[in-house]
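Asks: Structures given as structure tokens follow.
Values in this text are rule-based calculations from the coordinates and carry no lab data. Computed from a prediction, not measured in an experiment: that's the story for all the values here. Cβ atoms are built from the backbone, for glycine too; each structure is taken alone.
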Structure P
């Protein structure tokens with residue numbers, strides 16, 4: 001990258017980091033003054049925002065993995081074996097140096113988010129003209145899922161691994177790409193779908209060049225490296241709990257999935273895709289019918305907002321795949337977004353949690369933000385995303401559930 005382009009990328013990344021920090025700080029400052037939600041706890045603000053999955057990651061970092069095979073995956077008796085180890089291992093290492101407080105956990109996640117902003121800025125700079133790269137990076141920095149950076153989730157670590165791996169792959173550094181992607185698979189299951197995209201693109205490259213046995217073996221090795229974190233996690237489970245797939249069993253304790261055929265029918269059912277809108281209409285109607293809205297109705301409204309954001313993120317990601325193909329981005333970009341989207345639709349959107357988790361689960365899809373970077377109204381788009389992120393930060397600090 002030429003020095004002038006490098007300087008522009010540094011400036012863009014710095015602006016993105018300042019934007020992320022300002023949005024989160026403003027939202028968390030407002031949250032305590034809002035009517036309290038059903039998940040109000042503590043102690044303090046840091047204790048309030050470390051919740052949901054963040055509590056599980058904290059427990060792994062402080063007391064290790066717990067696994068009771070007799071309970072297994074019985075819903076709703078989820079066990080922390082369902083959560084991947086990279087982030088809690090890092091927290092445990094930090095805990096050997098300083099006391100592992102909720103504040104330290106929140107700051108650690110935020111720092112990774114700032115590095116992820118820089119990683120996306122570098123990726124966008126090699127794919128887009130400078131103005132669009134800047135817009136795409138600022139949109140990524142204002143995306144409504146940035147609140148998870150301070151909630152004890154590995155969101156920033158996931159994004160850092162994925163965007164760095166994508167950049168190395170595009171720049172024909174397959175070993176580095178595989179190592180970074182493999183690290184990501186130790187942080188979260190959705191990165192496995194990114195690894196699948198890498199493997200598919202390696203196959204494409206192998207077929208378009210002169211296919212040789214040596215190249216095939218090299219690709220097999222790179223494919224294994226692209227999931228080395230997951231393989232290491234499975235080895236640990238085999239040694240410690242005599243079950244390499246305990247994490248898959250444990251995940252069934254958190255979410256129920258229908259049998260295969262009903263699940264497949266649900267995935268192509270238009271009525272299923274209309275559920276978020278029906279729930280939103282019901283939540284809004286109930287809320288406005290009560291002058292002093294009970295806490296559960298306010299929580300339902302927050303859930304409805306998450307459902308709508310998830311639907312929007314889903315369609316934007318799908319549009320990003322089409323946009324990336326039309327603009328002839330490197331094939332790994334639409335492949336990664338498409339495999340990630342397919343995984344989200346199958347394992348989340350058509351499962352127990354319906355359309356929740358969309359902004360967070362789809363955030364590693366670079367094609368999504370490359371599409372948004374092409375918006376004809378960058379200021380309005382960035383502002384709208386910043387307002388949504390500000391609201392998400394405020395409601396989590398007020399005690400509402402953001403998943």
Structure Q
């Protein structure tokens with residue numbers, strides 16, 4: 001049987017040592033698309049040998065690079081990839097059980113290992129990428145209908161190595177002595193000793209046990225009890241079973257265009273006259289990817305070698321001349337674009353899940369408002385972020401959710 005796209009998925013975990021897969025992978029992500037390819041270097045023999053063809057071509061350095069596209073969620077493993085890009089991460093408690101995770105440029109380099117299932121080929125196996133760096137993330141959306149109305153993240157990937165035919169990591173914790181109810185109307189399991197919290201079980205983790213259907217996941221975590229999304233039973237009592245937990249899935253709470261509560265193009269806000277039709281925010285953190293040395297076929301850790309680049313592009317209805325005037329009168333009114341999305345469900349006592357992108361200090365790169373026909377004139381504005389004195393960053397990405405602080 002050929003590989004089928006619907007069988008594809010991604011698992012990831014932060015590496016303790018660059019290029020070494022961690023014991024457990026902390027998150028599982030659902031893919032929209034994936035394309036990671038080997039870049040096989042060559043060493044052509046330049047010797048002249050009285051022939052039209054080369055005498056030989058030898059093996060050169062190898063790297064692996066490509067793109068992954070995900071649905072933007074208010075939580076989950078995408079936060080780890082954002083931390084990889086920005087190299088700066090902090091967390092703050094908003095209220096009990098609710099945390100703000102903030103990513104912005106920093107100096108704490110991290111690397112990740114990824115397990116990429118490509119259509120279940122070979123069956124039950126994955127491709128393992130180690131020494132993974134994220135040089136680029138693009139967040140985009142278009143207002144209206146269709147998949148483009150859901151925020152999506154395109155993540156660039158650069159890996160030191162990639163291996164096929166690897167057994168996927170499943171067990172983040174193997175826990176025994178559990179009481180599993182036989183009734184399908186009950187989905188709470190308990191333990192007599194130990195703590196689920198101490199063992200690292202988190203909301204969203206998938207359960208591996210024959211008494212739970214495929215894809216069942218944790219919805220509530222307490223020290224000695226767990227609530228599971230779905231439960232299936234054969235009518236028998238199951239006490240003392242061993243249950244494995246792996247790869248926390250994001251909560252099924254995607255970021256949708258109409259959940260925007262703040263839209264600021266740097267001159268006008270949502271409450272004034274701005275009507276942003278689409279946006280495309282490109283965040284790049286260049287790193288030296290050519291750190292080859294004598295005896296190596298794979299590069300050493302890719303480390304920063306250029307300024308970060310944070311570029312904002314917004315397409316909006318042409319309702320105001322403020323942007324044009326700001327460009328003409330530079331530097332009187334430099335823009336500070338911001339997007340803030342909020343999920344309607346309450347978490348904690350009174351909080352909501354949030355996803356925010358902001359550039360406290362930016363400058364215009366391009367602006368246009370072409371007349372192309374009878375209908376509404378659309379204006380396109382492009383801005384480049386630079387280090388804001390308050391944020392100490394060119395662009396800040398923030399998630400508010402119930403996930404624990406990243407380790």
Structure R
């Protein structure tokens with residue numbers, strides 16, 4: 001991937017001129033899209049130009065409900081998956097309620113299932129002495145402690161158990177550098193190039209989310225430097241240049257591009273709190289442009305989870321199937337994939353993996369990301385004392 005970074009340097013030289021003309025936010029008509037946002041001619045012929053219909057909206061709602069049932073039933077039938085997937089077994093269920101425009105009973109069902117999985121995780125620690133927690137546990141304990149604060153009352157014993165153990169684990173680390181599994185200081189200090197291992201940047205994104213969230217709960221005892229961590233990480237991501245599919249020899253088929261596309265959807269979760277709060281083009285203009293320019297290449301890749309996350313990210317800017325052609329075509333693509341898979345998200349397979357048995361993580365990703373790509377939303381407001389309020393202290397809300 002080293003050659004990519006030379007390309008990225010040239011992209012940086014042109015970024016200032018590109019930013020001079022604001023990109024359109026939501027575009028209902030394909031003829032109004034910039035040329036480099038449009039689908040190739042062969043793909044265009046297969047797309048439906050009709051407005052989003054009421055029947056499609058109902059179909060999407062049914063597919064969303066089916067996806068939630070799939071996830072809940074999967075964990076009931078495979079209880080070991082809760083332990084194996086760990087915090088994702090909670091995250092997948094709770095995320096579908098973020099910025100909720102769902103029916104109350106849908107959210108209650110998702111939260112009850114998330115709480116059940118969380119209880120299964122924390123129960124394993126009840127009979128253990130929290131003072132014996134060690135540093136290497138910290139990265140698995142912190143997200144669980146955060147969820148315990150979101151899903152349990154302050155008086156709940158399980159919340160107390162996991163919080164004490166998380167604090168003890170960090171205390172055993174002795175420093176932030178020891179607590180985090182990546183050399184974040186080297187990453188943040190490198191202003192000219194980016195690490196070959198994109199996986200480090202996924203960790204950087206995750207720690208950013210967790211530290212912002214943990215700041216809301218004073219009884220999770222973390223040092224003051226963790227409050228600066230996420231702000232510095234975001235400054236890094238603001239200048240990080242994302243290579244487009246066209247810059248890779250194998251285009252969208254290149255696995256390195258898919259990793260970068262996946263990373264791009266994670267970067268958006270830092271300012272939006274995993275899509276609970278509004279996302280603005282001004283937060284990182286080239287990120288918005290990346291989604292638009294690579295939307296149809298990712299659609300053609302067959303990577304359903306990554307593509308659903310592209311649709312999800314565009315929705316977070318305020319675009320919908322009614323007011324934006326890409327969100328509309330993306331929603332239709334997801335629904336077609338659902339029906340082609342016999343109305344079961346976990347049946348979906350790419351063309352070259354028809355007989356492949358997916359692992360637990362890949363199976364969970366299919367309904368999880370599809371729901372996020374299809375769901376309507378009503379953002380939370382970034383008030384003081386919320387995740388969004390913390391972010392908007394150092395990343396101003398555009399006027």
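Asks: For distance in nm of label points 7 Å out along Cα→Cβ at positions 189 and 325, which of the structures P, Q, R scores highest?
Replies: Q
Asks: I would also like to ask the following. FRET efficiency 1/(1 + (r/R0)^6) of positions 45 and 357 (r between Cβ atoms, R0 = 30 Å, to 0.05) was computed and gave 0.30; which structure, P, Q, R, did it come from?
Replies: Clearly, the read-out refers to R.
Asks: If helix-only ellipticity at 222 nm (-39500 (n - 2.57) for each DSSP H run of 4 or more, over all residues; to 500) is computed to be -22000, which of P, Q, R is the source?
Replies: P
Asks: Rank structures P, Q, R by distance in nm of label points 7 Å out along Cα→Cβ at positions 149 and 309 and report only the one at the top, that is, the highest.
Replies: Across P, Q, R, distance in nm of label points 7 Å out along Cα→Cβ at positions 149 and 309 peaks for Q.
Asks: Can you spot which of P, Q, R the value 3.9 was calculated from, given it is distance in nm of label points 7 Å out along Cα→Cβ at positions 293 and 333?
Replies: P
Asks: Compute relative contact order in percent (Cα under 8 Å, 6 or more apart) for each of P, Q, R and report the one that scores greatest.
Replies: By relative contact order in percent (Cα under 8 Å, 6 or more apart), the leading structure of P, Q, R is P.
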